[in-house]
Structure 1
Amino acid sequence: MVQTAAGLLTFEAFLSQYGDNDRYELIDGELIEMEPTGPHEKVAAFLGRKLNVQIDRQDLPYFIPFRCLIKPLAPGTGFRPDVIVLDERALANEPLWASEPVITLGSSIKLVVEVVSTNWQNDYARKVEDYSAIGIPEYWIVDYLGLGGRDYIGDPKQPLVAVYTLDATGNHYQKPIQLRGSDRIASLCFPDLELSAAQVLGAGK
């Protein structure tokens, strides 16, 4: 295994060793084991299906890859989003795409969705920071079990969908819109989407 002098993986080493292994992400050179459950995968699949319907219905130049890594600005870091919507027109500007399914530019991404599992801190804190820094315009956190900390989802903790969009600077997210029950998910990427928080949160049952 290729590592840095401090014993941490570079992104290049991670890509070489774990690029085909969906069990791991990389944060600051450290392997992070992802722990998806069956219900977690059902939620992600439900969202992918609903968004693909919108792409087809509107004949949009977008697609949802089966496997993709996001390489943010932070060194030694690579994220595997649960759902990512890419703009195929922008991929010609991606330096790694032709040889590896790796995205480095926020302009290539229309929407990212993370379905919360045991590593909820990464979704609510680290990824909010890194996704906004590269300019991903829309980021959803689907916390179908209400696992997030009280500072993020309130007290008592309840399942929610949190929708983040960029502010006027284009590199910071505004305060997220928290959705529950019959609240409709208003999406910048898919303005015609008719989907409630309850539908998404209940998909894992």
Structure 2
Amino acid sequence: MSRLILIRHGETLWNTEHRMQGQLDSPLTERGIWQARRLGERMTAMDFTALYSSDLPRARLTAQRIADLSGHAIVDDERLRERGFGMFEGMTHPEMERLDPQVYARFRSRDPQYAVPGGESPAGFFARCRDALEDLAARHRGETIAVVTHGMVLDSAYRAATGLALGEPRPVPLVNASLNWFVCDGGAWQVERWGDAEHLGADGVTIFSDGSV
């Protein structure tokens, strides 16, 4: 059995503008930098053996705040990147619909096999995330590791643990700079705690929907 603390990056500019980030990037806001620092401060009291991060800048900068305070080296892993949204990256939902109404309608249908041109399908992305996280869990069997990543990677772990179908809406929010606790035992997943943001206080929490991951 391994325990994974999955962490969403701090708030970004495109989060606040409700733009689809995907594998493009936008900078952390001042609030996002503050969230990352508070996250790092909280994690100094936690016992974990390794710190992994998506190599996208918004995750990497969040992980750096943890590394600076905990002394852990960051291990970059491109498999932890956000889902690729292809032609829609950098756009708001109204902009996506204006660009191509038919593609947008297919995208909004939540078809697990449909990939926006240039992007990843929900099914393909889920397989990527699950394979990556189970590989990390196997490397650190019996240990606790921290993984700084993105909203839809957290979504994939939640679905693996709960059995929620890819086409179904997720009933829990994605919280910036939150701690999300999972146990992985081989291919069996369990979610222990979701959206833990006690370190941010009531005024520091930011929550964005699937459209601004």
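One of 1, 2 was used to calculate mean count of other Cβ atoms within 10 Å over residues 148-155, giving 14.8; which? Numbers along the way, then the final one.
Values: 1: 14.8; 2: 26.2.
Corresponding structure: 1.
Given a value of 51, 40, 36 for Cα extents along the principal axes in Å, point me to the structure among 1, 2 it was derived from.
Working: 1: 51, 40, 36; 2: 49, 39, 28.
Only one of 1, 2 returns 51, 40, 36 for Cα extents along the principal axes in Å, namely 1.
When you work out mean count of other Cβ atoms within 10 Å over residues 52-59 for each of the structures 1, 2, which one comes out largest? All intermediate terms of the calculation are to be shown ahead of the outcome.
Working: 1: 12.8; 2: 22.6.
Looking at the calculated values, the largest one is 2.
For relative contact order in percent (Cα under 8 Å, 6 or more apart), find whichever of 1, 2 sits highest and give me its label. Let's see the in-between values first.
Working: 1: 16; 2: 33.
If we compare relative contact order in percent (Cα under 8 Å, 6 or more apart) over 1, 2, the biggest value is for 2.
helix-only ellipticity at 222 nm (-39500 (n - 2.57) for each DSSP H run of 4 or more, over all residues; to 500) computed as -6000: which structure among 1, 2?
On the way: 1: -6000; 2: -11000.
Comparing all candidates, it corresponds to 1.
Kindly point out which one of 1, 2 the value 40, 22, 16 was derived from, the read-out being Cα extents along the principal axes in Å, for residues 116-163 alone.
Numbers: 1: 32, 17, 16; 2: 40, 22, 16.
Structure of origin is 2.
Taking distance in nm of label points 7 Å out along Cα→Cβ at positions 76 and 140 as the quantity of interest, name the structure among 1, 2 where it is greatest. Each step should come with its number before you reach the end.
Values: 1: 3.4; 2: 1.9.
The structure with the largest value is 1.
Only the coordinates and a few stated rules stand behind these numbers; no lab work does. All values derive from a computational prediction rather than experimental measurement. Cβ atoms are built from the backbone, for glycine too; each structure is taken alone.
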